[in-house]
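Below, each structure is written out as structure tokens.
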Structure P
Amino acid sequence: MNIDKKLDNGCLTLKVEGRLDTNTSPELEAELNFDGVTETVFDFSGLEYISSAGLRVLMAAHKAMAACGGKMSVASPNAIVKGVFDITGMNNVFNIVEG
């Protein structure tokens, strides 16, 4: 997995490529620091797969952002990742931005 992290004007963008699973989710979790962050965007245009461990990291980020009045979105998930969100009901929890 590869993570490209950028912070700009309170918006934390994490471009995640590869697989987000039990083995790699701790890497993403380690990159999450919400000090001074009002918005978090997970760019999943390069994400191939997400497991329940990856969903757990996203839920923790979502809760952290909600607790500080911020917002979180998931951008450009492929059909496989979007299917996981649909099956688990996370498409009703996360703000998913297509394309």
Structure Q
Amino acid sequence: MKFVCLFLLVILIMLQYRLWIGQGSLTYVHHLNRQKQAQMEENRILLERNQSLSAEVNDLKHGFAAIEERARSEMGMIKKDETFYQIVRLDDGPEDQD
């Protein structure tokens, strides 16, 4: 009878070890769930970025308005027969320095 009780106690200890400490334990599963959530968040951010870039590529391939907008804003280009006006603001003068 003592042998059976000792055997059952050893099996209980081994199962408890696997439950709390070993691979597949509760802490290990919790750690994996946190990694999974972080990866899912990163995937969501990258998916949004990819969709934005895909829309921009599609717009550049099929729309001349986007190309024109980029040329005007990034390269300072103007259309033929357009006049470019640059407004420079002048300061009112030096402030009173006492």
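Rg and Dmax of the Cα atoms in Å, for residues 3-50 alone computed as 19.0, 64: which structure among P, Q?
Q
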- Which one of P, Q has volume of the Cα convex hull per residue in Å³, as calculated from the coordinates, equal to 216? Q
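Given -24500 as the derived value for helix-only ellipticity at 222 nm (-39500 (n - 2.57) for each DSSP H run of 4 or more, over all residues; to 500), which of the supplied structures P, Q does it correspond to?
Details: P: -10000; Q: -24500.
So the calculation was done on Q.
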- Item | At a computed 0.95 (FRET efficiency 1/(1 + (r/R0)^6) of positions 19 and 75 (r between Cβ atoms, R0 = 30 Å, to 0.05)), which of P, Q | P
- Assuming 3.2 is distance in nm of label points 7 Å out along Cα→Cβ at positions 11 and 35 as calculated from a single structure, say which of P, Q it is. Q
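For structures P, Q, calculate mean count of other Cβ atoms within 10 Å over residues 27-34 and state which one comes out highest.
P
All of the numbers you see were taken from the coordinates with simple rules; none came from a lab. Quantities reported herein were computed from a predicted structural model and do not represent experimental measurements. Cβ atoms are built from the backbone, for glycine too; each structure is taken alone.
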